[in-house]
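Below you'll find the structures, each written out as structure tokens.
Here, each number is a calculation from the coordinates, and none is a lab measurement. The model shown is predicted, which means the values in this text are computed figures rather than measured ones. Cβ atoms are built from the backbone, for glycine too; each structure is taken alone.
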Structure 1
Amino acid sequence: MKNHLKTMFSNIKNGQMAKKSIVTNPRKNICEEFLKIFWNEGFISGYRISSQNKDILEIFLKYTKSGKPVINSLKLLSKSSQKIYYSSEQIWKLNSSKTFIIFSTNHGLRSINQCKKSKLGGEPLIVVN
């Protein structure tokens with residue numbers, strides 16, 4: 001699971017450094033779940049399944065009016081050797097205005113704001129700045 005995510009995140013980072021508008025990534029369910037959250041939160045312009053190959057995702061990157069990437073950094077938090085879990089009370093203490101965190105909960109992948117609304121705890125997977 002983590003290798004697919006690392007590949008997707010590095011594709012997004014490298015595409016933004018090269019000022020590309022579209023990057024491609026192998027199609028995996030976990031990647032599509034992350035892209036849904038990214039799109040709902042406004043970090044990407046969208047994504048779709050490639051018309052030539054159904055196993056490829058096309059990710060449309062988003063930039064500000066000045067040409068800077070919307071995603072400044074992507075950082076994986078929890079590692080297989082050192083897992084981190086937050087309760088719903090601990091999530092309330094996190095400042096969601098400066099950083100955006102995606103959690104793996106027992107209800108699937110959720111953003112920090114969704115976890116706060118639903119009073120869910122979970123494993124923080126990535127931080128987006």
Structure 2
Amino acid sequence: MNVLSQWCDDNAPSIKSAIWGATIGAIALMITGSYWPGWNLESTTQKRIVEATADARTKALLPVCVESFQRHANAQQQAALLKADSWKRGSVLQPVVQIPGEPEPGYRLIDDCANAAFAALEKSAALKK
């Protein structure tokens with residue numbers, strides 16, 4: 001027993017360093033493991049599924065939304081969309097748009113639709129000149 005205690009006393013600084021190194025390494029592994037590609041928590045996976053679903057839904061409904069605006073908007077509403085600031089275009093477009101199965105389209109869809117409708121109106125105005 002005397003030999004073991006003597007060895008521990010002689011190597012105390014290196015043992016302490018090894019313990020601290022292992023502790024810091026374990027913490028670093030936990031943090032890195034949470035973000036490493038392919039390693040996901042269930043909550044992260046669920047969040048990504050919801051975002052992907054919303055993106056796919058917006059992309060699928062965008063042409064329907066733009067076509068609805070072009071069909072239902074009068075000249076005054078189209079002019080208002082062209083004059084509106086980018087952050088106000090959705091409020092100009094929302095009362096006009098009617099999307100089947102979507103009683104109240106989400107902000108994301110309305111915003112993307114307003115920008116697409118604005119681009120289409122701007123393009124058609126440029127072609128008329």
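Computing semi-axes √(5λ) of the Cα gyration tensor in Å gives 64, 16, 10 for which of 1, 2?
2
Suppose you compute distance in nm of label points 7 Å out along Cα→Cβ at positions 24 and 48 for every structure in 1, 2: which one lands on 1.5?
1
If mean count of other Cβ atoms within 10 Å over residues 88-95 computes to 12.4, which of 1, 2 did it come from?
For mean count of other Cβ atoms within 10 Å over residues 88-95, the value 12.4 is produced by structure 1.
With helix-only ellipticity at 222 nm (-39500 (n - 2.57) for each DSSP H run of 4 or more, over all residues; to 500) derived from the coordinates and found to be -26000, which of 1, 2 does the value describe?
Traced to structure 2.
Using distance in nm of label points 7 Å out along Cα→Cβ at positions 32 and 56, single out the structure from 1, 2 with the greatest value.
The maximum falls on structure 2.
Out of 1, 2, choose the structure whose coordinates give distance in nm of label points 7 Å out along Cα→Cβ at positions 16 and 120 equal to 2.4 when calculated.
Going label by label, the one that fits is 1.
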